[in-house]
1. Give the label, chosen from 1, 2, of the structure having the highest value of relative contact order in percent (Cα under 8 Å, 6 or more apart).
2. Give the label, chosen from 1, 2, of the structure having the highest value of distance in nm of label points 7 Å out along Cα→Cβ at positions 360 and 448.
3. Out of 1, 2, which one gives -21000 for helix-only ellipticity at 222 nm (-39500 (n - 2.57) for each DSSP H run of 4 or more, over all residues; to 500) as computed from the coordinates?
4. Of the structures labelled 1, 2, which one yields 0.35 when FRET efficiency 1/(1 + (r/R0)^6) of positions 120 and 208 (r between Cβ atoms, R0 = 25 Å, to 0.05) is computed from its coordinates?
5. Have a look at 1, 2 and say which one yields 24.6, 86 for Rg and Dmax of the Cα atoms in Å, as calculated.
6. One of 1, 2 was used to compute Cα extents along the principal axes in Å, for residues 280-335 alone, and the result was 36, 27, 18. Which label is that?
7. In terms of distance in nm of label points 7 Å out along Cα→Cβ at positions 504 and 536, which of structures 1, 2 is highest?
8. To which of 1, 2 does the computed value 5.3 (distance in nm of label points 7 Å out along Cα→Cβ at positions 72 and 176) belong?
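All of the numbers you see were taken from the coordinates with simple rules; none came from a lab. Because the structure is a prediction, the values reported are computed rather than measured. Cβ atoms are built from the backbone, for glycine too; each structure is taken alone.
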Structure 1
Amino acid sequence: MIVKMSKLEIIGPRELLLDVLAVIREQGVLHPEPEAHVFLAPEQRAVVHELMPDKNSAEEQLFLESMYSLTSEILELLPRVETRESRLDPSPILDTLAACAEKHLEQCRNWTEQRENMLREREEHERYALLLGTMGEMIGGHEGVEGLDFIGITLRDPSFVDRLRDLLAQLTEGEFTLTSALAPDGTLIGLIATSPAHSSHIKQILSDEQLPELPFPPALADLPLPERIRRVQHSIAAATQKIRDINSELESFARRWSPIYRRIDQWLEERLALLSAATVVQETDMCFVILGWARTDSLAPLAHVMTEHFDGSVVLEELQIKEQDLEQVPVVLRNPPYFRPFELFSRLLPLPRYASWDPTPFIGVFFPLFFGMMTGDAGYGLVLLAAALLVLYRKPAGMLADAARILLISSCFAILFGILFGEFFGEAGGRLLHLKTYLPERSHAVIPMLIFSIALGISHVVLGLVIGLISALRRHKQRKAAANIVTIGLIICLAALLTSLIHPSSWLHRRPVLVLAGLLIPLLILSGGLLAPLEFIKQIGNIVSYTRIMAIGLSSVLLANAANNLAGLTGDVILGTLAAIVLHTVAIILGTFAPTIHALRLHYVEFLSKFVEHGGKRFAPLHK
């Protein structure tokens, strides 16, 4: 249901504006109206105008935004450590804190840059160490091998190793060795050992194939292998120690300063939020004026808090909501626990207007009913019920929890209609359990089910038109209300004619019905315009659309019966049981999604379009 809202006006001295906004944000119940000028009478607009920040306020906001940028970047650079909460009040020492923050940011940037350089250097030397270790394995730990050149490369894809091996075999006539290994970062490193005669040609090929070479630094080029390995390992150890030292410096700095900067960051965020909220405030020469919306049930607590904080200096007044205000009223949906999960389906639609209807209760009543009619199998309903209970047992949250609760309710209706239809995993299961059929068998009574679906469609569409009639009367739209009344009359006439054709009766005569319909058609054009007959034909199409209830239900029972028949044709108990499980699983999956989709379509297109007006504004109160 749509929660009742109140239109509010809060007036007070200009010097209390930020304090009032702070209290409002603390309470989190007021939605300020950005187009507040629509509330004002013409004589009020001469003295009330949008709040224009003075030079000092503008300079303060720029300074605070700059300061907030500094503190946010410092906190982003610092490691997360457990520290006490600071109770520092930043306002008296903001200038000092700003100068300190600039120095601290520069220091943190230097530490971070040094650490990134050390990480890159260590990663590079780890690649060298990997290559040198591979070379050491190839040459058995000797200082060198006469007549061999070593080429290190980075391989893009492990599958390229075999292709490269074939290419090298053609170039060197087999005079090469290719070894690959994974670097610590997951990069695939290759080491090629070949004679100097082939070395330059191989490097050219590698360049053409865009395989980057990993050359050793000049300082290591002329050293024997053991010395190269020792130097590289020493560099890795030195880089690692440097990284530890930098991390230690950052952690020590964070323990000392992060509580202060977190407190400053929080204070700046709140202060900037207050200054930003001030942009929707109106003012006179002496006072500020805040116009907005609040839930009616939160009005009394808000008034009490205002009186408690400002001792009558700030006045809160509830204004009358006028007809022209209805488009501005924000919308909050609140439903009883049974209907609350069905808000999942309502959220798929645009938000309804304040003067319209919440579609959730209607979906909560009719969706499980339509789902149960289309599924109509007690066995399938029990399986879906077990699945819903299993999901809810795991205590899910959000959309999954709502979907599980909807499935739980809908499966109960499927069980109910399964008992009425006498179906338990198809009609064979119902006969096996001696279920008595209270409704016609769907697989044989196609015409009765078709008539029932059309009758249900007439009832549902007429209900939508009646609710639309109530809405039109509320909004004083007489022509719309008259058009709905005439449309309802014509649909009833059409239903009476169909009834007289299907079940002729002495008390139901067609001629009076036709005369009444003939009289209503001109009234329909007068109330709804020249296109009203086309709109009426659309209503008839909506009613016919409800035959999908019969069609989906028929397909469900036929699929279940087919699963039973195919399982019986196997001639083997075990194989037949397995076949039945598989086929019924497929039928259950189809019997879950198809009724869901078609039941929602009947609501979204055929029913809710008669009375729900979309385009509402979401309630967005100021809050911390």
Structure 2
Amino acid sequence: MFKKKYLIIFGLVILSACKKDPGLVVPTDSYSTTNFPKTLSELNSVLVPCYSNLRDANLFGFHLWPKALSNATHTANSAYDGDPSWNEMAATNLGITNTYVQEAWTSFFAGVKNCNVAIQGADFYMSRYGKPQDQSTVDLVKGQAYFLRAYYYFNLECLFGESYITTAGGGDKKGVPIFTELPTGLEGTQKGRNTVKEVWDLIVSDCKQSAALLKGKTWSGNDKGRISEWAAKSLLGKAYVFTQNWNEARTVLKDVIDNSGKSLMPYEKYRDAFIGISANEFNEESIFELNVDQDSKGNYGVYGNTPNATTINGLIWCPWALGEDGTEGASNPLGYGNEIFHDKNVERFGFGLGSYTLKPNPDFNSGKAASYTNPKNIMDPVYKQQSLQVRVNKTCDPRLFVNALQPWVDSVKFDGRNWYPVSMPKFWAKQANRYGWSFRKYAPIFDNINNTGPADAWNYYLIRLAEVYLLYAEAAKGLNDNTTALAYLNKTKRRAYGYPDNAPSPVDYTSLTGATVAIGDPVLGNNPLYYERFAELFNEGGWWFDVCRWRIGASEAAYYETAINVNGKLEWKDKTYSWPIPQAEFNSNPKMTGQQNQGY
């Protein structure tokens, strides 16, 4: 967000009438609202943690996506089984002490707290020190804080809310606790759960306030990652879709489409928009982007000397490179290599050639030692040619090649200098009937991430126009406007196949129940809306929410069948549509007694 700025302010503390020495009861790393913030610069410093908390190691900085959500959705297949909480995510059978559940709860609420600090700090500044000419700047601070509070609550409610709101109801179910002010004591930190409707009403209200306060503001230079009016309206439209308020969703999302100035990237740019090419950052399609700088050299990314400044997700879902000796059995990951692209996703994108076999390399130079440039065995040349024809003819979804790397066909810079063929991971090297593809989206392909801090080198898109199109299509479908729904589904699909998004193409869907390319999938195979969200937003952190709000968990488990770190076949547990409230919360908050989600 704020390029190259990592100031961390831990929070404002309200000093109540206390006879004790404040130095004995107030943290020394906190600020009292008796004298802070006194300047606009100080006020902006209070806003920084609202953004930087997104990169917290427990959230998008590390644990939430690769260890929790990519396992729960089977975006990834995990070779690592030494973490019980990780395994629970893959089995979608969570316990109340699950590490990643606890971390998400704690750190998303830390984000809420930071936003409340900024909002209260803005009001404090204007009441004590502000001049009339400062109001517009203060409004911008508040507008950003309102959006981020809504964003943190959006994630909390989608993960922990007892139910989504539908046209049939659900608003009276248990949501998450609402905090809109800083607690002045222990009692203020202990709250029971608000209703689902109350939480979504807060999200909607915060988005509206954010959009109004940021109206017309554009950011440039080092500030170009800040929140805009269009980010607020996009999140507002998403909230309306997730609560099936179709009319409101259609209105606000169309406003974004027509007036934000955003457009879809052409496919040539889109294909490389997720792999760390800085020229693609903050592009014409990006609406809300998590800024990441690979500047933690000598540190351990988010655990280094500049916490909340970078991310290290790529350590977990990194690609595999062919071994130095030219064999798959000696292949090496460009990071930890804990996860591999789940085989079933290859077929879901429509690639139906089956797994490959190795054949003797006709070009092997026996006068030289075998190496990654002189392997004894290679992918069956006939299979490789067929695979290349699939790409050229686009007989599978081209987004497969945006998201994944194919062994022996694609290459990565394992040593940062030379291109190595992508390889089957060594833990699968001697197994038959494996695709063994690696991640490409948000994965290190230009260097071994262990050599760079480690730290990721790419920004993450949290909202982009393609998702707005898909949300708008869903709203239109909810209003029985199938023509509009198809039009916007086809815009995203056309771009993926390299066609202009605004003109009819040979790949257009003609029905909302028409066939997709998803092989052997009884749900996504005939549901273009579901499939397009899966394919377009793959590995961008949102598919879990779709699975839960559409309640397709059982069919997802049946489709994926297995996971490496799960014994036996996958079995869906309906309780998992809502994550459990962490046991630690019940231990410290008596007002939560009896308010656990069902099944835990």
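1. Values: 1: 22; 2: 18.
Once relative contact order in percent (Cα under 8 Å, 6 or more apart) is worked out for each structure, 1 has the highest.
2. Details: 1: 3.9; 2: 3.2.
The structure with the largest value is 1.
3. Details: 1: -21000; 2: -11000.
Source structure for this number: 1.
4. Working: 1: 0.35; 2: 0.80.
Computed on structure 1.
5. Values: 1: 38.6, 117; 2: 24.6, 86.
Only structure 2 yields this read-out.
6. Details: 1: 36, 27, 18; 2: 43, 32, 15.
This figure was derived from 1.
7. Values: 1: 2.7; 2: 2.1.
Structure 1 gives the largest value of distance in nm of label points 7 Å out along Cα→Cβ at positions 504 and 536 among 1, 2.
8. On the way: 1: 5.3; 2: 1.1.
Corresponding structure: 1.
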